[in-house]
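Every read-out reported here was derived from the displayed coordinates using simple, explicitly stated rules and does not represent laboratory data. Since this is a predicted model, take the numbers as computed values, not measurements. Cβ atoms are built from the backbone, for glycine too; each structure is taken alone.
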Structure P
Amino acid sequence: MNLEVTILSNLIHHEEYARKVLPFLKSDYFTSTPLKIIFLEVHEYISQYNALPSLNAIGIECQERTDLTEEQFKDITVVLENLTDEKSEFDWIVDTTEKWCQERAIYLSLMESVKIADGQDSKRDKGAIPQILSDALGVSFDQNVGHDYLKDSDERYDFYHKKEDKIPFDLEFFNKITKGGLPNKTLNIALAGTGVGKSLFMCHVAASCLLEGKNVLYVTLEMAEEKIAERIDANLLNIPIQKLHDLPKIMFENKIRNLGKKTQGKLIIKEYPTASAHVGHFKSLLNDLALKRSIKPDIIFVDYLNICASQRYKGSIVNSYTYVKAIAEELRGLAVETNVPIVSATQTTRSGYGSSDVDLTDTSESFGLPATADLMFALISTEELEGMNQIMVKQLKNRYNDPTMNKRFVIGIDRAKMRLYDVEQSAQSDIADSGQEDPPEIVKKFTTKKSFAELKYD
């Protein structure tokens, strides 16, 4: 169906849509006279009666016009017969209409500018062209001009007392440092060296989100879809990854079936070649998931940030700082646009590999990452920690809570089953700190710079 006909159909039959978009529509945006006339009659009816018109009412109003030829009225009748009462999905039709308005506004402004430039408009000179183009580029359905501090105080008070939607962890200390989980519209980054557990962390959290009934999208740019699925299988099926291949098919199918009964959530794993995919590809994927699978993710994992591409600097030669910072900003923009938390990871620098303590200076390639992320933490592994089946977490940046509270803590790690778990409180007593001046001895042990040879990475 023609988009302009779809827009008119929804204007007549979809009240919420009509009230949203009508202030921004212009008759000139429509490409044929019958469509322009029908739009004007719909607009006039709604303005006068504060209600949606019927097709019959529009037909009568057009019939009573004296400026229409018989042929024009016949064309209008044909269009009216094609206006169905089927309502389009609200978000889609609003977004599509906004894009159509923007495209039509730009096209008409260019045509108008050409006329002025050619001297065909005697009323305006070339000095009017910049403003005409600027007005067209500014077409938007967003009328919000900002928060009025005094006038909007009630709204602000309600916001303070509104319970924020969060994606909880199944790990006690991560819930503590985030005050209950990851909020929407945020970018959260794990920092670690090779083999420490970046992907393991993300796979574990993705698995726990699935069990919570959440829809999960896992984007992998490093490992194959099957390898990520294998890790999640080990986690959710409680089977060492090496033994998955020995599991009889019937037993595997039964476990998956039982797992399906425990959750209403969906987990989609999508693989892209390293350094080939950017936020534009992810948006396209999200649209496909919505249209083809009726799935809207509640959380998105990107494994991992440094090997994404930038949409902003496609084919451009820029320094690594600018490039990686751009990727982070684009991912956070996607989180805001889709209203979900995004979890990703980054590598430590070379100096970070040789340290049993990690800070923001050990962020690979870009200091811009910490500036963009809402939560950033390091995963630290040493031979001593590995011997205890533990991994240390150190907060580097936290917009959700005081990062000096529980600045360091340990969690259990089962690499065979690709799982993380809470350890006994006694394991935290010496290590979880509040940023005190004199940290406990065990913290000193893990904050002393060591050589690469002294560290163990799988």
Structure Q
Amino acid sequence: MSFNLPKTDKKRVVIVGGGFGGLKLANKLKNSNFQVVLIDRNNYHQFPPLIYQIASAGIEPSSISFPFRKIFQKRKNFFFRMAEVRSIFPEHKIIQTSIGKVKYDYLVLAAGATTNFFGNNHVEEEAMPMKNVSEAMGLRNALLDNFERALTCAGEKERQELLNIVIVGGGATGVEIAGALSEMKNFVLPKDYPDLPSSLMHIYLIEAGPRLLPAMSEDSSAHVEKYLRTMGVNVLLNKMVTDYKDHCVILKDGSSIATRTFIWVSGIMAQPIGNLDNNHLGRGGRIKVNAYNQVEGLKDVYCIGDQCIMAEGDKAWTGGHPQLAQVAIQQGKLLAKNLKNHEKGKAMKPFKYKNLGTMATVGRNRAVAEFKKIKMAGFVAWFMWLVVHLRSILGVRNKVIVLFNWIWNYFSYGQSLRMIIYAKKAKEVIERERRLASTHWGTDLMSEGSEDISRE
């Protein structure tokens, strides 16, 4: 396989990852004197803040996803390739992907983050993460399938395991999915399953620390905890999950919770690059960068967003920036300017993060928001949360569909997408994935790959 990129005298910028940062960078390089190549394992951009609503059957996946090729239609000197990056060879300015090798002049790593299981391999095998659209769809199917099985199973023990839901992680994603599932329990189950008492469904939210939303103030944490407890969520603080055996979540204190719905949203780590030396990595596997988002020790290699950590340069964030969308967007925007200036021989500008605030919602009319010294909770915060997220979704069609779903759900108290749909891959796709999994691993740098290797 080959990238099949046209040869040109323009400098080539290869962007790995089409998340918030990579997408912003690619957009800002429009009409520049660069050939831009975007690489992503999916052919669409996804909007992570609303992934939990897919898992809870609130919105459809296409509402928060947008195809890259649609975004960049009629764009000159731009090319998208669906692939996975496996290795980088900075000394040759070559990256190895699942479809072959490609040469770059500037490489930007923006692959984001993945779920962090903190080295617990067994939990990783058993738990259900919720970091992307595919995982959210899998969780939705599992939830709905468990409800159907609970209605027909003969044993009380199995029924309770099917109806108990355990969520590990008290960050924004954890509290949001807990709130959404609580609303499902209170408003959906009594209508869809009148012969299945909703009182049998128990939702547990487990956090290892002393409070929820550790990235926000104690006041916001207290508000969220009160909201969730009022909604019937069992909030367990200062509790650490150690294992999952025989349909039971095992806690460090020796106690356990029976469940067949084990959701893990307890932290994230940077997407790994196969051959990157540990010297380049910091906390959470994040790639160390300087104030200009340059990877330390690697020429013409940059990293932005959740995948990087800037320990020095931004005095207000000496421990590294939070792994938030705004950080990635601002870094992508600045890097586009810096690359243009670098080509013109002008000085690059160091990155300074402008904190625009944080927010989280737990359900209808319940949310918290913080903007510098301003803190709010309740309906106003919830409404602001709606406006901010609606504006951030790509595509007018997607904005309209999401808004309609929100309005409908608000007045009807019910999600409309409660269907169990398992996708079946075509034989051709399965065989192709099998081939790609066993080829293009860079064992022979110069003999295998694309014609781009010889590009000067």
Task: Structures P, Q, by FRET efficiency 1/(1 + (r/R0)^6) of positions 149 and 397 (r between Cβ atoms, R0 = 35 Å, to 0.05): label with the highest value - done: P
Task: Test item: mean count of other Cβ atoms within 10 Å over residues 117-124 calculated as 13.4, pick one of P, Q - done: Q
Task: Read-out FRET efficiency 1/(1 + (r/R0)^6) of positions 133 and 421 (r between Cβ atoms, R0 = 35 Å, to 0.05), computed value 0.05, structure in P, Q - done: P
- [ ] For structures P, Q, calculate Kirkwood radius over Cα pairs in Å, for residues 237-380 alone and state which one comes out highest.
- [x] Q
Task: Of the structures P, Q, the one that 31.4 was derived from, the read-out being mean projected area of the Cα convex hull in nm² - done: P
Open item on the list: Given a value of 21 for relative contact order in percent (Cα under 8 Å, 6 or more apart), calculated from one of P, Q, which structure does it belong to?
Closed with: Q
Task: Which entry (P, Q) yields the derived value -9500 for helix-only ellipticity at 222 nm (-39500 (n - 2.57) for each DSSP H run of 4 or more, over all residues; to 500) - done: Q
